[in-house]
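Next up: the structures, one after another.
The numbers here are math on the coordinates, done by the rules we state, and not lab data. Since the structure is predicted, the reported quantities are computational estimates derived from the model, not experimental observations. Cβ atoms are built from the backbone, for glycine too; each structure is taken alone.
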Structure 1
């Protein structure tokens, strides 16, 4: 299976990280958490949001952003930001891509965005100063599913079954 990496830089809200962990578990994505975080990993809100999916995660922790980049030197990084000029769905994502998201309160460091302009992508939104950004867990889900759509949903189940009916039987 192709590898997709989700990177959360200094996440602040445990429920968002729990939701993202669940998305990663359900899609086979690897999760990378860059400290400092606004919660402890054993936080009850984090566990509750991720439900019983924690055993399905491939998760790595890093002391800080320098530690992350030192340990992932060969990665192809895509920085999600409201400040980016490229639309996320216009990019072709290779196997092993890293989708990098900043903390809820401030996003990614502008210095990082400035030195990587071609790798910065945004999810389109209305032009309104009151609607600053999407929720972090929603943004991650949008990014993950765009990449998986481009890859034709490798090894993901693409059809379901009804519990009380059969799709092939007339009503």
Structure 2
């Protein structure tokens, strides 16, 4: 998988979840392991993919260090994905462009953080992504990736049940 590439595993007929990873997440396992853990981004994506497979979902992953590319990836998910799980890193706290892109997505949006932003520096206490998300998962480390996919699976199932499909 390239840093901004797509993970294999999208399966026809399965609801698609797009997992988006923002700036500096490519350094997981090396960058501040006391805060973010020793697992790499590939480890987290593998856990999310396994959970998606077990839940009957397809998962596609993209990582970028560029705000505009993350916005384009949200746009690209419109009309083809049922859900977006986004760990936008620091962009969560100031990217109104990402906020607006996610607001245009007609599906489930789950905000994800490895650490608990509310327990960290004051600038991390506000998320501009949260108001356009169906929910946020924070502070559970790598387990958060599995929890986010589980939440998506339940929300997609509830949406399908409510629509009669």
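Looking at structures 1, 2, which one was helix-only ellipticity at 222 nm (-39500 (n - 2.57) for each DSSP H run of 4 or more, over all residues; to 500) calculated from, given that it came out as -11000?
2
State the single structure among 1, 2 that was used to calculate distance in nm of label points 7 Å out along Cα→Cβ at positions 58 and 106, giving 3.2.
It was calculated from structure 1.
Can you tell which of 1, 2 yields 9, 37, 34, 13, 5, 1 when P(r) over Cα pairs in 10 Å bins from 0, in percent is derived from it?
Structure 1 accounts for this read-out.
In terms of distance in nm of label points 7 Å out along Cα→Cβ at positions 26 and 146, which of structures 1, 2 is highest?
Evaluating distance in nm of label points 7 Å out along Cα→Cβ at positions 26 and 146 on every structure, the highest lands on 2.
Out of 1, 2, which structure matches 1.5 when distance in nm of label points 7 Å out along Cα→Cβ at positions 90 and 114 is calculated?
Going label by label, the one that fits is 2.
Quick check on the output: 6.5 is mean projected area of the Cα convex hull in nm², for residues 34-129 alone, derived from one of 1, 2. Which one produced it?
Computing mean projected area of the Cα convex hull in nm², for residues 34-129 alone on every structure in 1, 2 gives 6.5 only for 2.
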